[in-house]
Structure I
Amino acid sequence: MRFFEYESRRILERERIPTSAAGFASTAEEARAAAEQIGGPLVIKSQVLTGGRMKAGGVKFADTPEACEAHARDILALAISGHAPRGVLVAAKAPIAHEYYAGVIYDGVRKLPTFVFSDMGGIDIEEVAETHPEHIGRGLFSTVLPHMDFRAKDAIAQTGVTGRDLTRLTPILSALARLFVKYDMTLAEINPLVKLEDGSFVAVDAHMDMENEARPRQKVLLAELGVGDEETRQAREATPFEVEGGRIDSVDHRGVAGNVTEFDGNLGLVIGAGGGSLTLFDAVRRHGGDPANYCEIGGNPSVSKAANLTKLVLQKPGVEKIAVMMSIVSNTRVDIVARGVVKACVELGHDPAEKIAIFRIPGAWEEEGFKILARYGVEYCDRSVSMHEAARIAVEKVSTRPDGAKPLPGERAGEEKPPAERLSGTGEVVEG
């Protein structure tokens, strides 16, 4: 989950990292009051969970409380990339002598958090890495061993910072690293971290992301910030489809049916196996498919969880068929997933053989799962068929009209009622 800038600043203050004077306001009148309290030149920034605020007109400068109030009123009425602002941050305009970047990210290859520091702050760190890699310092650190400040100091020194600046910057980057671990962050960055004309350092902008799974563990912090349990806090507001996906996963502790993301496509996906979900999603796109959603299912979900996730996907407008796939052999029981997806189809009045384009899950209890699928006429394949081939099969099925012809651009195959004879006499889908 993502934090707004004003919340990220509060987290910095919680860990005694110096920040410029600022206040959060949800109305123009509150912005004026904050300006009067801060005094001096001000910057007014829209509080949205997306970038591009400056270009969109979401950042303005003012010299008086009256100008601050007028700017705040305009910004509060301005949507940026479809996001309505939560409020505005009114902050003192700092007398900047130099700008730095300080951040901590997680290195997925080395499985360790990493310091990232640059003496070129105020711009995207990706741009600095591409055009001026010599201005970036890095360093790994352990989440288990006691934190050692010299590792932060080394990352800073790699950029050529020395003397008193190095001494003053080191505890700030070290505190950011401890914050990263303490609050289960996936990203904690200060950009820019500025040196003021008097030689001191303050954070004037901050960005933080926290592991979604850490929310129960970080209840005290979230309560202090006023973050509600229902807030998903992604880069955009969750759709009703995505909210329902989260609810399906939360009401049953067995297995996972998570990371449900909505797309405007016609092929529904029930896919899993960790990073394999991304691989399968990409495989569908590579073969010209149009996914209706992304999700992750695995870890031995119950039949009801698999069924409810499948129902959610099937009931999404525009979905013609679903593909049920996993990329690797896992401990997820094939028969349970098979029961779940078939149960969903039958209870919604669909013929499983028509609605399930392909079923490709290698794993435990394969034979039992394949028997269930065969009973309902569902096409399935074992681990001898690659995930890319399974994705191709699914795409071809959803892209072909009943008469065998390819659909015209923008045309989608009409939904057919399942043959009564195929659903009759098959018995009940047993939930386990």
Structure II
Amino acid sequence: MQTGSGPQPADFADVRATNLAVVLRFVRANAPCSRADIAASTGLNKATVSSLVADLIDRRLVRETGLTERRIGRPATQLVLDGSPYAAVGLEVNADYLSAVAVDLAGQRLLSWRRTFAGSTAVPSKAVAAAAALGRRAAARMAAEGRQVLGLTLAVPGLVDAAGRVPLAPALGWRDVPALELLRQALGEPAYPVAVDNDASLAAVAEYRYGAYAGTPNLVYLGGGSGIGAGLVVDGRAVRGGHGYVGELGHIQLDPGRAGRDGDGPECECGRRGCLQAVAGVGALVRRLLPDAIPDGGAITDLEPEVDELVRRAGAGDPATTAALAEAGRWLGHAVSVLANLINPQVVVFGGYFVPLADWLLPAAEAEARAGTLAPDLGGCRLVPSTLGHGAAAVGGAARVLDAVDAGQLPQLLAAGPAK
């Protein structure tokens, strides 16, 4: 039952913003294209399209190429994305590194930085401040190049709620951290929007936009970093969950023995026993195979050289290393079978430190996943290594900013002047 005066007509500015976003998304997906192509595909009339395109050109989000189609009748000027005055920034703080990425409107990387950082032992305020310092440097670089920063997103390996608080990030030792508030303060309350999100969820966004399987509507990203996180894209939409706490696959407890119901399962950094990342995580593999690499405090502050050593040993055929990687692969395959039975993804992308170990992990993972999936042929799912490298979560942070632009949060008209 409706009350009051009934539905009100949409504000003209809102309608125009929506239509601008429709045209921008079409150009992103179909460039080079003409105004006539846009009108025919979106249902907007030609006069409206011309007005919208003129607005996007004024904002320097779209430009004319000067190229024309070969067609009967009057040649049509072609349109492509511009976005040269803009940049989106993504950051990541993890147990053993910081990263920063800036991309333009088309997703081209403008910078990509990675720094070793002992995030597992740093207090939250210092960890956020270190990430913010990298973000300020990235924003300053963009400003020096004549680019306006449209927004910045920080990726965190843990639970992140809608308000940007981190109730728990075991790999960092964080509990109830107001990460977004700390980030804004450390950045000096910038004029551009700032956000915090889960690292695996953002990496899935990056894979969906820019990965080898970009555009695949049902995609899972499995991050092999300090923990194991899952980012989910279902029917072309990132799955966020009721409060943003989706994707903590690494903390699913396995069979009774491994889950430690009898007290002998491997302990996870979350405090429980037998979690997936305690038996198949990269940190668990390093602790098992390279115990001398663990400092006295018990925290691994730089996984990269240890993973390089695992790759060297596996490549040389070391039996203990290849057997441990195969076992980890089987546990990962078990987790993939759960995902395959629940959401039937078309592709599961293994990222982070799983990439250099993929030759030894993925065969066992695929065999186990096939055995545990009810649908034939793994439900049509493929298991593949990521091509985005360690910057996937940071790229996803930048992509989250561009998603907002595609949704209609467009930058204001720029002052007239020569293009830079």
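Can you spot which of I, II the value -0.35, -0.83, -1.01, -1.09 was calculated from, given it is log10 I(q)/I(0) by the Debye sum over Cα atoms at q = 0.06, 0.10, 0.12, 0.13 Å⁻¹? Attributed to the structure labelled I.
As an exercise: relative contact order in percent (Cα under 8 Å, 6 or more apart), calculated from one structure in I, II, equals 17. Which structure is it? Walk me through the intermediate numbers first.
Details: I: 11; II: 17.
This figure was derived from II.
Among candidates I, II, the computation of distance in nm of label points 7 Å out along Cα→Cβ at positions 52 and 332 that gave 4.3 used structure II.
Assign the value -10500, calculated as helix-only ellipticity at 222 nm (-39500 (n - 2.57) for each DSSP H run of 4 or more, over all residues; to 500), to the correct structure from I, II. Walk me through the intermediate numbers first.
Details: I: -10500; II: -12500.
Going through each structure in turn, the value belongs to I.
If we compute mean count of other Cβ atoms within 10 Å over residues 28-35 for structures I, II, which one ends up with the highest value?
Largest one: structure I.
Every read-out reported here was derived from the displayed coordinates using simple, explicitly stated rules and does not represent laboratory data. Here the structure is a predicted model, which means the values were calculated and not measured. Cβ atoms are built from the backbone, for glycine too; each structure is taken alone.
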